[in-house]
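Just so you know, all these numbers are worked out from the coordinates, no wet-lab data involved. Because the structure is a prediction, the values reported are computed rather than measured. Cβ atoms are built from the backbone, for glycine too; each structure is taken alone.
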Structure I
Amino acid sequence: MTVSDRAYMIARLAVEAAEEKLAQDVLVLDVSEKLGIAEVFVIVSGANDRQVGAIVDEIEKRSHLAGCKPLYREGTGETSWVLLDYFDVVVHIQHVEARVRYSLDRLWKDCPTITFAPALTD
């Protein structure tokens with residue numbers, strides 16, 4: 001199974017939004033071969049609850065403008081882990097400590113990573 005154009009677009013949108021809010025350790029994984037319920041995991045970290053909330057807000061704002069709403073949201077910006085489920089893309093926004101504790105990077109280490117070319121700016 002390969003990553004669909006829609007999943008690629010949503011993942012890129014999430015990454016760009018997270019990076020604008022200075023997210024740390026941005027990781028995009030192709031889980032399409034390992035997981036039947038999603039194609040891509042985006043995992044990002046925020047230094048504190050406020051930054052986690054800002055990253056979540058920016059991702060939701062940009063996805064809404066692109067016509068994509070998450071099917072499900074777990075957690076709030078005041079928690080250590082917020083999950084945004086866009087069906088084929090699941091975005092994990094974690095406080096740095098939660099990222100270390102739950103170690104999604106290690107759990108899905110066998111999955112290939114996806115990198116994006118830098119966005120063109122005017």
Structure II
Amino acid sequence: MPEEPVVEALTTVPGPGPVRLRLAGSGRFGSVVWAGLLGDLEPLTAFRERVRVALTEAGFPIEGRPYHPHLTISYRFDRRVVAALDGYAGPSWEVGEFALVGSADGEYHRLWAAPL
């Protein structure tokens with residue numbers, strides 16, 4: 001399986017510990033509409049950096065775009081969705097795990113997960 005080296009690299013990454021997040025606000029990347037995240041972003045960002053380092057050391061190319069933690073809402077821009085999320089601040093929740101998910105032909109498959 002082509003994802004095996006990625007999963008192997010990820011198993012070396014220590015988790016971030018307890019993380020509480022909440023959805024807040026919205027934005028877009030081109031046609032993608034997203035909800036922003038607030039909360040424990042420092043440990044989340046540090047975890048992302050450890051993942052980036054592990055994958056780089058395993059020989060995988062990493063894109064250079066800045067890291068913006070978010071939840072993708074739609075792949076088709078709709079002003080009404082952005083307006084509905086404007087100023088939104090949802091309840092916080094504790095993140096229970098991080099997972100690597102692959103997609104093919106509209107189906108999603110969990111490839112790796114790390115409980116917190």
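Please state which of the structures I, II yields -8000 when helix-only ellipticity at 222 nm (-39500 (n - 2.57) for each DSSP H run of 4 or more, over all residues; to 500) is computed from it. It would help to have the intermediate numbers written out before the result.
On the way: I: -11000; II: -8000.
Going label by label, the one that fits is II.
Work out which structure the value 33 belongs to, where relative contact order in percent (Cα under 8 Å, 6 or more apart) was derived from one of I, II.
II
Quick check on the output: 12 is percent of Cα pairs over 26 Å apart, derived from one of I, II. Which one produced it?
Matching structure: I.
Among I, II, considering only mean count of other Cβ atoms within 10 Å over residues 45-52, which has the greatest calculated value?
Once mean count of other Cβ atoms within 10 Å over residues 45-52 is tallied for I, II, the winner is I.
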